[in-house]
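Got some structures for you, see below.
What follows is calculated from the coordinates using simple rules that are stated; it is not laboratory data. Quantities reported herein were computed from a predicted structural model and do not represent experimental measurements. Cβ atoms are built from the backbone, for glycine too; each structure is taken alone.
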Structure P
Amino acid sequence: MANKVPKSVWRNPIHFLAFGLGSGTVDKAPGTFGTLAAIPAYLLMQNWTDQNYLIMLVVTFAFGVYLCDKTSKDLGVHDHPGIVWDEFVGYWITMWMAPTGWSYIIIGFILFRVFDILKPWPISWLDKKVDGGFGIMIDDVLAGIFAFLALQGLIHLGF
């Protein structure tokens, strides 16, 4: 069964990271729980310079392509619902250059989840057409970019 949590999540560090430090093992809405699990790391990074934060985004994206590809191949399931490293990176993209404060963290969370769940074009197209670790990552990266633009728009409008 594709939604069954493999025991390797708790034994294999690659799978553990791909499953968002275990946050992707919940029965319902693993993507939402994965996004929630990305918040504590964001709190540690939110005061980084824009340049250092951007470097972190590039590194965690590249690392995520590897993590997600290896884990999906090991499990024999493309984009297992429990693989949520892509949600981590998508949320962190959303929050790049956001002001500090819980209101922005919450608004960013909501915006990212909306774009990740609804998958407006071209996110939906990428989700269906691109395979492998890059395919697992790219739709959430684009959802993160859309959410980033929406959050920055709200900030610049004074919200």
Structure Q
Amino acid sequence: MGDPTTEQLLLDTMLGKLATYLRMCGYDTAYALDDGLEADDAVLARSRESGRTLVTRDRQLARRAPDAVLLTEREVDDQLRELSAAGYALELADEPARCGVCNSPVERVAADERTPEYAPDPGETAVWRCVTCGQHFWKGSHWDDVGETLASL
């Protein structure tokens, strides 16, 4: 349980911020609202069809999914603690693997490629790009902040 290289998760509508953290840890983390899923039946169907473990704060929904992970906390730091206690490995990978925005894989940007104005020069700083949405990522202050949060668990 809790291996970011194999575990596929589906987070319900109450856990959007948690999705970003899990993606930064390398988990293949679908978020219900990204696919317009709000009704419990639709979320359950997606979990079953895709073989994803449902993570939810909804007790009734968790009872309906045999392998669901029920979280009780509202704050993301506390939710991360709950997942850690449940056996999920929560560490930043050496390199980003998933897009924090859309959950697709990311690829390293070559040192001689151009990047958007908001991203650093890939010749000076390692930069990754989402293969689906094109968002660019690098290990900046947000990466450090998430790393500190995870280390404090």
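Can you tell which of P, Q yields 16.5 when mean count of other Cβ atoms within 10 Å over residues 41-48 is derived from it? Working shown, then result.
Values: P: 13.8; Q: 16.5.
Structure Q accounts for this read-out.
Give the label, chosen from P, Q, of the structure having the highest value of FRET efficiency 1/(1 + (r/R0)^6) of positions 97 and 137 (r between Cβ atoms, R0 = 25 Å, to 0.05). Intermediate values should be presented prior to the final figure.
On the way: P: 0.75; Q: 1.00.
With respect to FRET efficiency 1/(1 + (r/R0)^6) of positions 97 and 137 (r between Cβ atoms, R0 = 25 Å, to 0.05), the highest-scoring structure among P, Q is Q.
Tell me which of P, Q gives 2.8 when you compute distance in nm of label points 7 Å out along Cα→Cβ at positions 65 and 145. Mind showing how you got there, number by number?
Values: P: 1.4; Q: 2.8.
Going label by label, the one that fits is Q.
27 is what came out when relative contact order in percent (Cα under 8 Å, 6 or more apart) was calculated for one structure; which of P, Q is it?
On the way: P: 27; Q: 21.
Derived from P, not from the others.
Work out the source of -22000 here, i.e. which of P, Q gives that when helix-only ellipticity at 222 nm (-39500 (n - 2.57) for each DSSP H run of 4 or more, over all residues; to 500) is computed. Display every interim value, and only then the final one.
Numbers: P: -22000; Q: -9000.
Derived from P, not from the others.
Name the one structure among P, Q that distance in nm of label points 7 Å out along Cα→Cβ at positions 17 and 81 of 2.6 was derived from. Present the calculation step by step, with values, prior to reporting the outcome.
Working: P: 2.6; Q: 1.5.
Matching structure: P.
One of P, Q was used to calculate P(r) over Cα pairs in 10 Å bins from 0, in percent, giving 12, 42, 34, 10, 1; which?
Numbers: P: 12, 42, 34, 10, 1; Q: 11, 39, 32, 14, 3, 0.
Attributed to the structure labelled P.
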